[in-house]
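Each structure below appears as structure tokens.
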Structure P
Amino acid sequence: MAKQLAFYFDASACNGCEACVIACKSKNALPVGINWRRVHQYGGGSWIPDPEDRNLMIPSGMFAYSISAACMHCIKPVCMYVCPSLAIFKRNEDGVVLIDADRCIGCRYCEWSCPYGAPQYDESAGLMTKCDLCVDLLENNEEPFCTASCPMRALEFGELSELQAKYGNVDAIEPLPIARITAPALVITPHKDSQRSGQGTGRIIGPKEEMS
């Protein structure tokens, strides 16, 4: 396989601080309502009667963890396949998926097709936007701003095969979609309470931002 740059995310280390979200928004001067990287809180469990005092409720099976997600620069990018103007393309040299603003017609087909909700419509410009893996920084041998800004070092980037050799082959946990849909360029170290995508018993909690 040709070179494929990818993100690594350590769900066991992420504390949900959203420094990555702020860094991305600041670096790219994103308008209100557009966040190329987002942090989702996922959790579950229930409350059951205390066996010693039925008037009290106690937690049962409670869990929660955070997911930091952006464009996955997928090996099978459905956003690219559905784009009628051929504005979305995947670079041969590193697998980064980009949008050609000069060709984009703002039809939003990519937004509707992406299971990660990565492409986002900029109403003022009438164009689609998304994470470009900070290609301007990569050209200067610098890392993406989100990975550099994570205080917990829960984010990294690198060549997909090297990240897989270092961290394993997990590429989908709840609430992310099943990986076979697009084959995301992503490696995850699961949280101890992580659930497999498609088999989750929890839900996105807190301020809700749908995956797509």
Structure Q
Amino acid sequence: MIKFSASILAADLSNLKSEIQRVEPFIDEIHLDIMDGHFVPNLTFAYPILDAVKKCTNLPIDAHLMVTNPEFHVEKLIKLGVDKITIHIETSNHIHKLITQIKNADIQAFITLNPGTPLNTLEEIISDVDGVLIMSVNPGFSGQKFIAKSLEKIKKLKEWKMKYGMDYLISVDGGINSENIQTVVNAGADILIMGYGIFKNEQLEDLSKAYRK
């Protein structure tokens, strides 16, 4: 079953509670992009927003750390009770330590990489994670166009998964819409992260039925 994750970066933050409640019947989790203005050229959500989101929904929350020093944030996110923490391979020399810390707290640990980062950077850690997030846009802003070469990464991850008998999930974030969603799923995606495709969609119920079909 394909899962849908709603990135609240594209929501109307002045009506956050109603926005989450509006899309809640059609999604499986909330995706929270935490950006520090260093690793990516944008500043977004801090801990008070995460706390507010938790009060609005019982859905699982994925905290995506787009930050230069993820080790500064992991323990705090664990204490705040997120369900998944996603870390960029480019941001730490101690990825294995962070993954172990997250998993020891019974939280899902995902690893992710930017469009320009090759998959082989994941080889030493991929057997230890719960999932891999493929960024199909350059991280930082919602509403970008899907990078077609991302499909090759998704397919390769699916090949590794089958070849070596691993069970990690494949998540994809960026530019997913009604025109490319079938192609992304066919390539091997298990989790589809969408911002504009969910929060900016006036026919969400119809589109959600089509996506699930």
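Values computed for the structure shown
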| read-out | value |
| --- | --- |
| Ranking P, Q by mean count of other Cβ atoms within 10 Å over residues 48-55, the structure that comes out highest | Q |
| Origin of the derived value 21 (percent of Cα pairs over 31 Å apart; candidates P, Q) | P |
| helix-only ellipticity at 222 nm (-39500 (n - 2.57) for each DSSP H run of 4 or more, over all residues; to 500) from the coordinates reads -9000; which among P, Q | Q |
| Entry that produces 0.95 once FRET efficiency 1/(1 + (r/R0)^6) of positions 40 and 120 (r between Cβ atoms, R0 = 25 Å, to 0.05) is calculated, selected from P, Q | P |
| Structure (P, Q) behind the derived value 4.6 of mean projected area of the Cα convex hull in nm², for residues 24-63 alone | P |
| Structure with the greatest value (metric relative contact order in percent (Cα under 8 Å, 6 or more apart), set P, Q) | P |
| Origin of the value 1.5, where distance in nm of label points 7 Å out along Cα→Cβ at positions 104 and 136 was derived from one of P, Q | P |
| Value 2.7, calculated as distance in nm of label points 7 Å out along Cα→Cβ at positions 8 and 168, assigned to which of P, Q | Q |
| Which of P, Q leads on distance in nm of label points 7 Å out along Cα→Cβ at positions 112 and 184, largest value | P |
| Winner on distance in nm of label points 7 Å out along Cα→Cβ at positions 32 and 56 once structures P, Q are ranked, highest first | P |
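Every read-out reported here was derived from the displayed coordinates using simple, explicitly stated rules and does not represent laboratory data. Just so it is clear, the model here is predicted, and its values are computed rather than measured. Cβ atoms are built from the backbone, for glycine too; each structure is taken alone.
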